[in-house]
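Given below, in the form of structure tokens, are the structures.
Throughout, read-outs are computed from the coordinates displayed, never taken from laboratory work. Only a predicted model underlies this, so the values are computations on that prediction, with no experimental measurement involved. Cβ atoms are built from the backbone, for glycine too; each structure is taken alone.
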Structure 1
Amino acid sequence: MRNVRAVEFWSSVESHGCQKALIDSLRNLGWSVHESYAVSAGSYRGRNGTFGRVIQRLGAYLIYPMRIGIAALGWRSDTIYVVSSNTFYAPWIALIAAKRDVSVVHWVLDLYPEALGVAKVLRPDGVFGRFLGLLMWDTCRRAAANVFLGEGLLRFAWGALGGVRCPVVIPIGADDCVLSGFEFRPLSPGTLGRMPKVLYCGNMGAMHEVDTLAALFEVGAELPAMFEFRGHGKGLDSLRARTPGASSSERIVFGASLSDREWCQKLEDADIALVTMRPGAEFIVMPSKTYSSMLAGQAILAICPAASDLAQMIRCNDIGWIVEPGDVVSLRNLIFGWCENREEVAIKRRNSHSVGWRYFRSEVIAEKWIATFGRVQGRGSEQCVV
């Protein structure tokens, strides 16, 4: 058995947040970690206009796959290479180019072609969709291990692909490096007399649900809660455009992405984290922002299908509420209920904080990755890691 202590992470976008925290924890645990990417985190999160977005896509979908294919020709057996599905065909290119004795781990952040189907980019049962399905099947067959973000995501992939070689379930985890000095106060004197604050931070893209929120905000001024949205993405742009009077409302606020310091301040001020997921995405994605919100002691308001890994985690740990997409009445009633029972909000916040730090801090996640690396080094050809 080899005793490898070096790993390279490959992704089209530079790690930030929870992924960067994972890399830092691996280094603290004695691993040599190198990262390669095409688009910087600052560029990805910033507003770059049409030209900037075109350059980003060229980097992610053309230059980066070419770069990883060339680099993989020289990859060594004394390093483990983790290639994420961002860009989704990059792991397959790396596996084709790398030598047989090189360990390549496929990090399944999204499942294709299903993700493109939910985003209405293509039909999964069409000619190109079936081709991408074969590509994903071959990728999962060749990889030394396939790391999924949740049990439900793995089960779906297993059924869709007819089995997966060496499956592993490792949550994405939280950005605890930024939150290390965070002070959690579930019911401080300043929060008792005010309306609950709901915060959404991050990208709101094709996998996120916005219709339910847009319908709710048609009468937004009457809601006994404050909503703040900070980030980017087509979903967020659409929600802003469909929210009448948001620019003049003090209860519904939209803004740009935040620095780490600003993000921590917003987390401290908010009681509840908002997470949304479109129907059809429940077996394709797991929203990463959930875990950092838990470490910050926020209760989780999830507008998502009840069958998702996200909903399962919320139910099992009593850390928030689940609203099915489209159920505006239940969402509205829930928000009014918060003001009548602030202690329920506090209980779910305490639960969220406790569960988050126990199971989803970066050091715990890093130990799961190290265990996977160990099994990959000594694996048999059909060994499974679950």
Structure 2
Amino acid sequence: MNTECKNKDHEVILQIFSGGFSDKAVSYEEVERKLNSVLSRLPVRKVIMGWALDKTLYEKTAEFLAKHNIDFYLWFPVFSETGALKDLSALTDFLGQRIEMRPEEDFSFCCPGDSQNIEKILDIFDKEFSSVRFSGVFLDRIRYPSFGNAHGFNSVFSCFCPHCLEIYERKNFDINQLRNALSHPACRPSVIKEYCGNGKYVFENTILEAFFSLKAGIILDSLRRICRHFRERGYGIGFDVFAPFLSPFVGQDLGQLSGLCDFIKPMMYRVTRAPAGLPFEAEVLLKGTGHVSDLESYNFFKLRNTSAMSFADLKKIPFNLNFTAKELQDLASSSACPVYAGVEINKIKDIAEVYPPYLEETIKAYGQTGIKGFALSWNLLDAPEENIAKVVEIIERINQ
């Protein structure tokens, strides 16, 4: 790792999940107790919390954080989850089938190209959250589904609704060429020729690169409109994004997106085996693009030296640290705004097996990549004291 990139004044962002739109919110007393246990020990600049519908919880937390001179951001999902509160138009796959939104499903997405969806989503914020004294908004789910979505391959190759078809026509995109490529089984295997780093790929079929570029453009245009809404009201803006090597497949051009917000948080979760977790998303991505062998998939990205390992053994260790640190370093050097590395500190059995040694090696390596700081994710309330204590120790050390 290039030591010239080292920053000795890393800041910390805390993330708290207060519950979903349909859940009972956590208690303010629990939030205050957890914050009091960490604020005196870490250089916290922002707290992100959402997205349960409990204005009293947020009002009390805002008052508490104002006394500590800490910015308070609402954690707000955009193109997913919001279907629980509004009737939003669903995605349509390349076969013309609607990918129905299910209010009870965490990762059910609406179409980001439908302007009416955007209006309804902003209306949710205005109705439910605008009266609270938030410093800013932290926008999550600003993407299309990944290969890890329940609909897999078909959900990645969306959307083909009338709104999106009109966009493709204006851009002179050959829809039939893409459909023919995707519908022919022989065209699916090994569609990735090379990963060039910093979110850039070479594909066997150039129509795929054009399609993913179009999707990124739709996300970018939609977020321009959404961000304008919040800027006009004086809010700061942060983005929750995928790791660079995953981002093209969900419609995220991180370089362009970083020009819209005040900070960006790539989710660099090395042990999380759930959506956005690197082990989970890498496996489904490579299988979804034709790399049917698990070991072949990892060797393709040179993510690990797998020559002497079984896949069962490989799954027990964290995602390759050299690879993820390089991803962060490239992003930090090219981003138009500060980058905060998302590191999971919560501990959830079989999903996020996070222990102090993992946090030590991860934070130490990420601290040398030129990032502004760390977003301790994705739920402070589920972080055991042993994990928090290790984070405090390592950040104190790298900031000396």
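Key figures for this structure:
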| read-out | value |
| --- | --- |
| Structure with the greatest value (metric distance in nm of label points 7 Å out along Cα→Cβ at positions 166 and 286, set 1, 2) | 2 |
| Origin of the derived value 4.2 (distance in nm of label points 7 Å out along Cα→Cβ at positions 14 and 326; candidates 1, 2) | 1 |
| When distance in nm of label points 7 Å out along Cα→Cβ at positions 174 and 238 is computed for each of 1, 2, the largest belongs to | 2 |
| Rg and Dmax of the Cα atoms in Å, for residues 118-261 alone from the coordinates reads 16.9, 55; which among 1, 2 | 2 |
| With mean count of other Cβ atoms within 10 Å over residues 230-237 derived as 14.5, matching label from 1, 2 | 2 |
| Value 14.1, 39, calculated as Rg and Dmax of the Cα atoms in Å, for residues 206-333 alone, assigned to which of 1, 2 | 1 |
| Of the structures 1, 2, the one that 36, 23, 20 was derived from, the read-out being semi-axes √(5λ) of the Cα gyration tensor in Å | 1 |
| Structure (1, 2) behind the derived value 0.90 of FRET efficiency 1/(1 + (r/R0)^6) of positions 54 and 94 (r between Cβ atoms, R0 = 35 Å, to 0.05) | 1 |
